[in-house]
1. For Cα extents along the principal axes in Å, for residues 232-655 alone, the calculated result is 79, 62, 53, so let me know which of I, II, III that is.
2. Starting from the value 28.3: which structure in I, II, III was Kirkwood radius over Cα pairs in Å calculated from?
3. Can you tell which of I, II, III yields -8500 when helix-only ellipticity at 222 nm (-39500 (n - 2.57) for each DSSP H run of 4 or more, over all residues; to 500) is derived from it?
4. Of structures I, II, III, which gives 21.5 when mean count of other Cβ atoms within 10 Å over residues 640-647 is computed from the coordinates?
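What follows is calculated from the coordinates using simple rules that are stated; it is not laboratory data. None of these values were measured; they are calculated from a predicted model. Cβ atoms are built from the backbone, for glycine too; each structure is taken alone.
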Structure I
Amino acid sequence: MLRHLLTCSAVLGLCLAVTAPAAQAESLLVEAESFDAHNGWNLDTQFIEIMGSPYLLAHGLGRPVEDATTTVKFPKPGKYHVFVRTKDWVARWDAPGEPPGQFQVLVNDKALEPTFGTKSAEWFWQPGGTVEIEKPETRIALHDLTGFDGRCDAIFFTTDANEKPPEASKILGSWRKQQLGLSEDPTETGPFDLVVVGGGYSGLGAAISAARMGIKVALIQNRPVLGGNGSSEVRVWAQGLVRRGEFPHIGEIVDEISDHATKSPGTYEEFEDEKKERIVRAEPNITLFLNHHAYKVDMDGEKIEAVYAFDTRTSEVRRFTAPLFVDCTGHGTIGALAEAEFEIHDGVRMGMSNMWAWEETDEPQSFPKTPWALDLTMQDFPYPRDFHGQWFWESGFHKDPLNDLEAIRDWNFRAVYGAWNAMKNKDGAEKHKNARLTWMAFIGGPRESRRIMGDLVLTQEDIISKKQFPDGMVPSTWSIDLHYPKRQYMRKYPDNPFISVAEHGAGVDRRYGYPIPYRCFYSKDVPNLFMAGRNISVTHEALGTTRVMRTCGMMGEVVGKAASICIKYGCSPRDVYTSYLEQLKELARLPGVMRRDNVDGEFYKREGDTTPTKVYDYVSAASLDGVVVDDQQAQTTGSWTAGTGLKPLVEESYRYGRGGTATFTFQVPEDGQYEVRYATGAHENRASNVPISVSHAEGTANKTINQQKPGDIKPHFVSLGTYTFKSKTPYEVHVDGTDVDGNVHIDAVWVTKAE
């Protein structure tokens, strides 16, 4: 049983170690996160800075979840007054209908009289009446009534009819510490050489890289899994190209931890949470602290001396000491606590996504009506093809990216439930009788908040002009991708849109990448603070290309190597640039599996470690021997969507769609026999019956290819046959996507001399 610490408060507010007088009041605070079994309830830690605590969330997608249960020990039998910290999560919008997040509190299997989650737009202590406790050992349960995201922070019992818990939302405030019996002295943890806060791709890259460079690392993550946006909780597939440019080994660690999802959101299994944790725990220099939330720092002058983090299940506080820290929180939390200068874009910001998925079953599936959700019809949102609501289910463009986070996530909930209600109970009902909602992220995928300022602030102009910096090290290959509300879907909710569009700017080298300078990876104000991830020192526009996960992971790899130089020479992150930049570059040229036991040790590989061969996931047309026609050169009819998710691909992108045609025109350099090859991308949503015709000197050949299967000619081509062609004569490969059973994939045609 997880501990539920209790206190007593006498008339003078003291808990005496002697026999209590008759007037003494007793109390018990039960944190929901410390329940023995959460069961169907989820632990939500993403809004601790807003409301002061983790809480349990009944995220059942409209189906009540299994009770969360625990057993506690009361100080003594008697009559207790009950308060439950909760909220009505749709009340801030005056939403119609019954509140969706209703639940009961059961004490020894008997429900308290009130139904909770029905009052107040803000977190508050909802009175729960009284309960008679007959024996100290007591079973408590949270009983969900709706499956629509009821939430409970804590339950307070007191024998004092006049006592009411305070409403303060300060993290582990003095009242809560007193009630939980927490020591004023945290558990000293360390010292370490480097404390990494945040376990997404940037934090993983930093921790693993630093550990392999021979320094002791604490990795602090406030979720039970690693990966951040690239975990099974959020399911954003990893984007950005790695292992290229001047430092082709940077990105090899990212490749080790990276998911291989073929769409976003993918399945739980595709995001490989267990693999990420296994790789981290295999590093002897890393101590991993899952379920720990960093919330406070100690400063020694301008430097960070320690970071405090509490266990989100037990509230136990640890104090982590080290000479170096790296902020990989995404929100720049540690930098802000240390009073580092940061910026938040004053304008339309990229928002938060909560993606979702559904399936077709063999029998009818019901779904409750949701009057409290957004009032949507099938025309008000993009149809979730391929059974998933993608990254563009995004909101918060005009909201505070920190203080409004819970409201942004909950608005996303209302949007998805409103869309699903339209599909099940309104104008989409006939088509979706057998459809069932299977998954929706309750952990949001934020894109933009604080950016901590470094010695260099990278700008859009720097990137587009390809300005060269001596410390350029991490290749950013994503376009300048900024998200805005999509006007088509703003009609009903223009003040708070929920569907985004990505506007991709030109100028980024999508093949080799633009090298982000090292000076963007440390604070200009806090001498011992690194940054990696979306909170690095860039402008809002430049963030559009640097923010994707594989790129962020490479930032972490460089930071980990720089941290080892700081430990070796007793210097600061800034000194690495001014005095040890060539040594950092030497470390960056090492394979990702190379390691040393300490900063003065020899480098070696562990048995079984292998260095990946240099294989890029794009293919340049110039690298193929023969005539290559890219999809950008094809003449098309109908609508085609550009994509980069299926690897490999020719040049910068491919296109996919159905209902249109594509014609690739080519000429051969001399008369002769040539094999015609077609670049295909294997995926379950591609067509299995794509008609393709090839004109040649002797007529026309008709073929049908299955694009659900991979090509058998490297890197990703299928043969359309060998034919006779004459020079200076135009020929065509014509792709017909008008009558097919899935999306047609067009990437390139390759015509090569037959052997």
Structure II
Amino acid sequence: MIELVNSPVIYKDGKPVSSESLSEESRGKTIASRILSSHNRSSSRESLQIKFDSLISHDITYVGIIQTAKGSGLERFPVPYVLTNCHNSLCAVGGTINEDDHVFGLSAAKKYGGIYVPANVAVIHQYAREMMSGCGKMILGSDSHTRYGALGTMGVGEGGPEIVKQLLSNTWDVKRPEVVLVYLTGQPRRGVGPHDVAIALCGAVYDNGFVKNKVLEFAGPGISNLPMDFRIGIDVMSTETACLSSIWETDSRVEEYYAAHGRADEYKALSPLDGAGYDSMISIDLSTIEPMAALPFHPSRAVTIRELQKNAGDILRQVELEAEKSLSGNARLHLTDKLVGGKLIVEQGIIAGCSGGMYDNIAEAAAILDGHSVGNGCFSLSVYPPSVPVNIELIKSGVQQRLMESGALFKSCFCGPCFGAGDVPANNALSIRHTTRNFPNREGSKPSDGQISGVMLMDARSIAATARNKGVLTAADELEYTAPARAGYSFDGGVYEKRVYQGFGKAQPDQELKMGPNIAEWPKIPALEENLLLQLAAVINDPVTTTDELIPSGETSSYRSNPLKLAEFALSRREPEYVARAKKTALLESERQQGKYAEELQAVVKRLGLDDAALKSTAVASAIYATKPGDGSAREQAASCQRVLGAGANICREFATKRYRSNCINWGMLPLTLDENASFDYSVGNWVYIPNARGLVESGAERIPAKIVTDSGVEDICFNMNGLTPEEKQILLDGCLMNYYARSAKA
């Protein structure tokens, strides 16, 4: 059972006690508060300026980050910066360009003093766990699943520009977050794994925003009943709750983990101090958690497998109806035809990456399948271990052999299935996956081309149980099997010693950056002009718009070193006409800068009653409206692609995540929100005029008066732009983070 307590609690004698209010002293006794305070460079308790201990990126983010930092004056990496190669590591799309990025990455690690992990050696988060974490430390990653709380490390996932700030010895600025106690009791029963707990948690808190932009702090007697891989598996999925970060109590099992990885000195006992105060609480009795499934198309769409088996027809028909409303193109999702003879049939199982690919998950899957077969029908099972050291242990223990003997396939250390670059299901197939996300199109299908498939998230245990039944959906607690005992951690880091380039503190300034033909510099981005005239290039009324819809994953990853080429894919799987519309608006601005005013522009200006002088100081840009944009990935390209196409703002009810809002700001797009009850019944092609936009940003105005031009007339409207820091205001004025640093360098 999961219970939400939306009021303060005090942690007293190891138990939560209700409280009417919290003192500053009690707030300071949480683990999270103490770690944040130790990394804060601000004198303010409310507006934090955080310096991280280390940074980490992968090969669809680090090229753009380093290019941006280089253009902003980077000389050397000031803290350990790890460049992993786990997203474009197949090098199978786009000719040489994926491997060109890797060559660039190694040359950058040598030039600036970085740590380079070659392709297929480890996925980003497993390397961080094994080699970079430390109790009481903070790590910033350009991947949303940067979560190492179970190891006593606060991980934060942000867009690339926030990494750039750290590389230039600046800070991550954030208001002091609320801290939510996640109080664990009980012990999971046989057949229940970490993904079951995580999916149940996401289902309880995502839609209601209970933990949005807050820190989850895990404590309670139930923690001692969880092996490390189980804790890590829950923790990495905390990203899907929309929380800001996470942290856990540490104990002897964490100490054993660090010792086994040759880093015993990184262990410290962490726990809430007696009297620690929390803004709210989530209570989870682990013994009540059942095997779960997250329905397409979000990790929070949680149902028990038992309920799904009982009511599959009704549940899946509802998914089909919702898909019809939200998917663009001619694709039609058919899931009810998977119900055959009262049983739900799936075609594919995947156990992979930073959430599913843990040793314990794979070992228990092997125990369930031991002596059985996945069959020779349409169902297939693939397993992706998270690092070569883990794979070595799977080989030594015989786990890999037992799974392969059952018909499962072992593949490289690769994140591809999680974002559509590996094991893409067939059209209208249903895949079950122990991975982090199941957003629309993220598995690799293209609705605009009539392709669509469905992904349900499930724990590795129930995936193996389903495999044992040849694709008939089965919960792991329905089967008899003996869960494997694990005596302790065995870690052979020899491959890291042989293959990982350890360059921190050894910068070679004369090293030349090796630039493949696809690696391009950022185009020139203009500063904010006095007035702003925005044309709506996309209007999306879905409840949530993910970053995968703003810039699709999969094959687009190959172009993330080339801003203009990548921008061609913006919103392609959700609003295929967006790019053409944005380019048309950008052409109006290009002509305006040359003193040429198109008839369309003149007509809008006339309706607004502006004169030629006003037009000369009014930038023309595109904008998108989405109800709640930016859920999911931290990828900065969701914002930067709009910007290089000439976007000037995002308009929304609320931003799904802090990181996407930060990406918009760092790329110079005004983050405009609407009052809760304000209507926005406008269409593509309508115009939004913001007079004195520059002055409003300069003054820190939080209310932004504007006018909207439609076919029926001109209407007044007011947007919000709350809580900009002084640095964020200047970034918007300068046009983007690169311009901000370039101007600062000249000052």
Structure III
Amino acid sequence: MIRYIVILFFCWSNVLYAQDQLRVQLIDANTKEALIGANVRVDSAYFVTNMDGLISFESDNSTVSIEASYVGYETLNSKLSLSPGEVYTLPLQAVSALLNVATITGSRYEKDIMQSVASISVLKPALISATNAPALNTILDKIPGVQIIDGQANIRGGSGYSYGAGSRVLLLVDDMPALQADAGRPNWSDIPVENISQVEVLKGASSVLYGAAALNGIIHVRTGYAKDRPTTSVSSSYTVFDGPEDVVQQWWDKAPAAYNVGITHKQKIGKLDLVTAGFYHTEDGVYKGEYTDRVRGNLNMRYRLNDQWTIGLQSVFNYSDAANAFVWTNPTSGAFIPFGEELTATIATRYYIDPSIQYIDGGQGVHKVRGRFYSINNENTNNQSNSSLYSFAEYQYQKRMESLDMQIVAGLSANQIYSNSELFSDTTFSGNNQAVYLQLEKTLFSSLTINVGGRAEFNTLTAPAIVQGITLPNNGVDKESQFISRFGLNYRYNDYSSSRMSWGQGYRYPTITEKFISTTVAGFRIFPNPALESEKGWSAEIGHRQGFAIHKLTGFADLSLFWSQYQNMTEFGFYEEDGDLGFRSSNIGDTDIKGLELEVGAEYALGPVTARCIGGYTFIDPTYQNFSLDIANTSSTDENILKYRSRHIYNADVQLDLYSFSLGFAQRYASHVEAIDNVFFTPVDFVFVRAFLAKNTTNYTITDFRLGYRYKQFGLSILLNNAFNVLYTKRPALFENPRNVGIRFSAQF
């Protein structure tokens, strides 16, 4: 241990800059904020700006030539006369936000979305706050091709219905994995919606850089940092739920309501960037007996020791007391009454602590060491309590080799999970994963970008030799390794036009919950499946992104054709054992999903009026590679189509701004789900789903409106969601919320 401390001391000593070094800082010309990670060429040497937007260098010349570039800004060329000990400030001018979007998810470093080899969609914080989203999952359906069903994300039909476990979409917060490790599910309420700088959604297999859970894509939340001026933001909202059109379906006399309040403070204190946030949410659900009380605190600190060294710490504490319904009693008088009036009540306490260190060496290589300790304790009714401890560590190295016009990203990661749960018969399970990855990105002829990468994963799951009367092979120890790769091309015709092609493999090892859960929900069994196997697959895409700037109209259109194949796909469906009816995660075989997607965004300014719109359309054709009579017998249709998918998805969001007023309109559509589990059509007519489907289709069109007014630092908005009070389901036997009206107040100081 002492040896490493000594080495660290000498490294630290060597990177302390001399007093006579020349220093240049890059800032935004309008906001005056530092630009982090910008590329700077000084004569023939190359640099990357640090957390203060600074570079430091030595030169024998008093006048140097500087070229500075940053995604979303105009490249600047200048000759500067510098003096030792002084800091020269260099402002860069931002260009259109729609045409120049900076993302990090596809490459793990900042780059222009026009250079991406895969589809990436972006949500900005203005839209999140305008829609009064209490949690991130309530707004993700504004992204083309994304659906959220029972809290699980589905991108381009890559997932069907999965109840509380086994996500194929990886959730990241500031480049750190944020899924509950033993269940593989996102805890959306952990995410500070009051402090989001950008949400990036990468579509398609992304396991090479991010690991197993990214089989179907990534949702990456990037939070905001402190700026030069301290700011405090406060928001509060109140929402009331209307009754359904058919009064027979309404059980309540007093309308259910929800209330939340959030506060965020950002401040620089010397070399320390500090962000603190708090959020409180309470809600009486539209299902009889449902409720939620939740409080969350966030702390984000980043300290710059000098130009080379930065240390950081992020943490979240989340406490909630909630009760939720699983299925309705029936679609008429019991539409919003849980089956048997039984709810799952949970008191959950979660917290995580993420320390980090970043070091920029003399060759401008970036070294990052990050860790996480994540504790979860869920005290549930119905013998469903569970707890887990998760630890994660990663070392990552990035290097921009300007002479070769190539970027290297390489890393090592390891994680460990311990889980003890009544869901697993009070048995302790452990799992660990180690991985090594490498990605190279090379630019040829200043226009063609080639991306290649590979990852080796090693998984071990340790369980008792006998679980729930089932004898496991190898005394309960399961080991598995897998190598996966990716390849992509991007050709950029000009600043606002590029074509791309990508092919990437994905891999997902089953979660502890999927393999060993054994419980009862609303009177129905959830069965374990210790024999559940890993999923593997690949996804391919060709696409074109075209930007345009015509007078005062700017925007983009992005068209992509995609194709994914999975082996041993895991789905959550009905299962019967010894006369007991319930659900289980099972390998359903090999699947094939093809489709196309169009995404558009535009902004037009005419005098005092500014109009903005985003939207898109996604079509999928999800099928089994080897459709058989056995598969058909489990489905509600004889057609070869995967269950719980909508072939057509459309969404749009439009906003008009006039002086201090804003008017917004949003709409989303999903076509009829053509295949569900056949058990719903048995003579028993499970919770009357068959009777409901005989008279109703599962396609839906939901329309929202919003009206806002801003005076100086204060804002007030009124939101009308599900304006036409459509009664709809995203999965069988559970209606979504009817029409609701909310009012939101916000202020920034």
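1. Computed on structure II.
2. Structure I accounts for this read-out.
3. Details: I: -4000; II: -8500; III: -1500.
Answer for the origin of the read-out: II.
4. Values: I: 16.5; II: 26.9; III: 21.5.
It was calculated from structure III.
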